[in-house]
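No value in this document is a laboratory result; all are computed from the given coordinates. Keep in mind the model is a prediction, meaning the values are calculated, not measured. Cβ atoms are built from the backbone, for glycine too; each structure is taken alone.
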Structure P
Amino acid sequence: MNKVTQTKFQEVVNKVIETMETAGTSWTKDWTTHGIQSGSPKNISGRYYSGFNVFHLLTIGFSEGYKDSTWATFNQFKKANCKIKKGEKGTPIFFWDTFIKKDEVTDKDKAIPFVKTFTVFNVSQVEGYKGQSIEDELSEVTKKWHESGMVDSWVENTGLNITHKNQDKAFYMPSNDFIMMPEAKQFKTKAGYYSTLFHEMVHATGADKRLKRVFGRGMKDSKYAAEELVAEFGASFLCISHGIVAEPRLDHATYINGWIRLLKDKPQALMTATSKAFKACEWLQVASEPKEEAA
């Protein structure tokens with residue numbers, strides 16, 4: 001990253017660390033709730049943002065009280081005959097890209113990654129925007145989802161090996177590739193059950209035969225903390241997509257300090273974790289889609 005991009009990104013990381021330190025296990029609740037109310041962040045063109053930018057724009061949207069999750073650059077709004085309101089400040093978003101360079105030793109082409117930064121504004125920050133308004137009645141969204149029962153079918157269609165037993169542990173076992181869950185009735189709320197299940201499902205996408213992530217070997221291992229952060233973000237993204245207000249897991253209180261240390265030592269771990277979480281959600285979505293039968 002160049003110095004300007006690095007400074008902007010560090011500001012985001014510092015804000016996340018501050019939220020973890022003050023909110024503890026509830027650090028994801030505000031922005032996931034906002035995502036249900038306002039929708040997943042998208043560009044004015046209709047293209048949805050992905051990875052780190054989903055989390056980042058939802059966090060900004062919540063803190064600023066935006067009712068709509070539609071964003072665009074200054075030039076895009078200008079083309080749409082919209083005017084940025086006086087005094088409004090844009091929000092940086094980040095995109096990974098690569099350029100090709102000849103290796104001086106092997107003389108072969110190699111891809112060099114770099115980060116692009118763009119500044120976007122929310123539609124609430126402009127005048128003249130005439131797009132469709134977004135309903136923010138959270139109770140209606142969650143009611144429709146719970147009554148439909150679609151999420152249970154979605155979970156089943158992913159094909160993951162999930163076992164429910166009357167016990168108090170939820171975990172994914174990589175060696176046997178299965179998820180162990182308490183019975184749904186053991187949870188105080190449906191949201192608590194699905195928040196936990198989604199977390200373990202994201203872990204399962206990291207198996208060697210799927211997305212092949214490194215799990216780490218214990219609480220003091222930074223790789224373990226990184227994988228838990230991937231699962232936490234992934235579960236939050238899935239809660240948003242299914243209209244569930246994510247509930248904090250009390251047993252994750254021990255993870256908070258590890259995540260804070262990880263982000264302080266390696267700020268780019270935030271972008272890595274959100275990117276991997278988004279890919280995990282995409283894998284689950286593809287896996288859940290109906291398969292065409294051979295003729």
Structure Q
Amino acid sequence: MSKLKFLKMTTWFPKRLIVIALFEFCLASGAIASDLTSTRAAIIKEISGSNLDIGIAALYVESAQILSVNGNRRLPMASVYKFPIALAILKQVEERKVDLSEPIQISTDDIRVGAVGPIAREYPKGEVRLLVSTLLKYMVSDSDNSASDLLLKRLGGPKAATQIMLNWGFRQISIDRYEKQLIAQAESSESAQLDTASAEDLVGLYAKLFSGRLLNTEHTQALIALMTDAHTPQHIGNGLPSDTSLFHKSGWCSRNKCINDTALITLPENRGHLAIAILASGNIKDPEQVSKMIGRIARIAFDAAPCAK
């Protein structure tokens with residue numbers, strides 16, 4: 001997002017996100033700028049020598065300050081793209097184009113072979129009708145590829161989902177293919193250029209969702225609940241204190257071509273909220289170590305949160 005610049009205040013957040021006197025004192029003293037400068041240096045040190053293409057953005061929601069390391073670089077989202085697809089579906093629900101209680105017929109061709117998730121496991125031959133609300137839960141909480149393709153088709157395809165992102169001002173989030181195509185084309189040279197996003201746009205998407213600027217209250221809370229209850233890898237969460245509250249969407253590229261995690265974290269001691277996106281792409285030889293690195297980066301940003309409001 002071009003409006004988000006490192007270490008500078010912006011004004012696109014809702015006016016109700018007000019910073020009280022103590023925070024203003026922090027700004028006046030220059031403490032936050034200093035902290036984020038050293039934090040950025042610590043993150044750069046953490047990723048140096050990884051030989052991966054890494055995009056990182058950490059947005060302190062209440063202050064609208066963003067810390068970015070290659071944050072405007074577009075990288076493959078993998079299953080992270082199910083987050084914007086979920087937002088697009090719920091936007092169409094609010095526009096009365098889709099109904100959450102609408103049943104969708106699932107055939108054998110709709111089952112993603114090799115996909116991990118409730119649909120492939122429970123209905124391997126299809127031949128079932130599931131509600132849009134059920135598919136949404138499976139896609140968001142279980143990262144079900146079959147559910148993702150069914151919902152993407154229902155909302156009008158990849159171009160329709162991307163257009164909703166553009167309408168909201170996110171020009172660096174692109175949904176180009178169904179999961180079926182994404183998996184089949186994993187080895188193609190152009191695959192890394194499709195279904196991409198910048199870390200900065202992703203944290204902006206989280207912040208706008210959380211602040212109620214994308215969906216109504218009911219659907220905002222419902223999506224956050226599904227993402228809080230996610231049964232997917234917690235790369236970011238594993239680096240934070242065990243009692244940390246967050247909601248997230250992670251992703252993994254076939255053959256370890258990428259490992260990603262994105263989240264909105266509730267900071268302790270009334271320090272507000274942190275939206276963070278970490279996208280790591282390349283020839284990943286040790287996925288466990290990359291997962292731990294993502295957790296360490298998240299902890300650096302977490303610990304650098306501004307002083308209490």
Structure R
Amino acid sequence: MTFRLRALRNGAQSLFRYSVDMSAKATSYPGLLGEDRLLATPDGRQIHAMVRGNGADLVVLEAGLGISGLYWGPVHKLLAAHTRVVAYERAGYGESDPDDHPRTLARLAADLDTVIDAFPHRRLVLVGHSWGGPIVRVVATLRVRRGQPVTGLVLVDQSDENSELYFSSTARRQFSAQAALMVPLARLRILGPLFRKTIVGLQDPLLSAVVSASCSRPAARATAGEIRHVVDGLEGLRDTSTGLGDLPIRVISGQRAGVLDRKARASIIRAHKETVAQNAGASFVPADRSAHMVPISEPGLVASETITILTE
């Protein structure tokens with residue numbers, strides 16, 4: 001999820017071992033999502049993770065494009081009453097170090113793999129929102145191939161390669177333009193006010209922390225770096241089977257649309273239903289009160305579908 005040129009937003013909203021520093025992390029917003037941890041990637045970067053809850057099972061929450069994992073707060077809190085749950089900030093956002101390498105889908109998946117491995121577990125459910133959906137699918141595929149079981153996936157209004165919205169020449173130009181605008185908007189301090197409009201429903205202090213962690217210059221550079229690889233990443237998924245077999249998958253799809261994005265929302269819903277049809281273990285879950293930001297507008301739905309997979 002990120003602030004977008006209107007037409008682009010309508011279409012777009014819809015792997016390695018590690019060493020770990022498990023000491024408490026001193027952050028600009030300490031303790032908002034439980035205990036703060038620093039995780040070290042193989043190349044020495046530090047990833048800021050936030051963990052809450054107890055038990056042998058693990059849920060990891062993967063954020064959408066252009067936003068700190070802090071926005072998972074409402075879902076994180078609900079899940080922590082039932083299991084151990086981790087959210088984190090991708091490279092460049094908030095307290096996580098930037099990454100000088102291209103932020104391809106494979107690179108993002110490698111960082112998520114580092115986060116997962118930092119928390120030993122029995123059962124594992126991965127929850128991905130928006131661009132986080134493709135990221136968790138790539139990681140699940142890799143882990144299944146390596147003999148590391150994944151219990152299930154929850155895809156929350158994911159960016160879906162079955163939608164042609166992402167592959168038009170217009171969409172490519174808009175992605176390019178958005179990538180070019182991110183850092184100037186942050187430098188001019190315009191990005192924050194624009195961004196706030198996309199996360200209506202969060203309350204302070206979480207709201208201000210999400211804005212701060214998502215709209216700094218490093219975060220804007222991280223967003224631009226991710227945007228540049230969205231189309232290529234989705235094309236790769238479209239051309240390659242994920243091989244998830246009958247893995248339990250919940251595809252949560254926002255059902256609400258504004259006057260200006262009805263066609264885009266219809267395309268995204270169709271794509272989500274196609275993803276269900278392509279995966280034997282998948283089921284379609286409509287989020288009737290939500291557009292794209294389901295983790296904020298219906299956190300209970302996301303949490304309940306996740307717990308259902310863990311307890312089946």
Next on the checklist: As an exercise: P(r) over Cα pairs in 10 Å bins from 0, in percent, calculated from one structure in P, Q, R, equals 6, 29, 35, 22, 7, 1, 0. Which structure is it?
Outcome noted: Q
Item to check | Read-out mean count of other Cβ atoms within 10 Å over residues 79-86, computed value 12.9, structure in P, Q, R | outcome: P
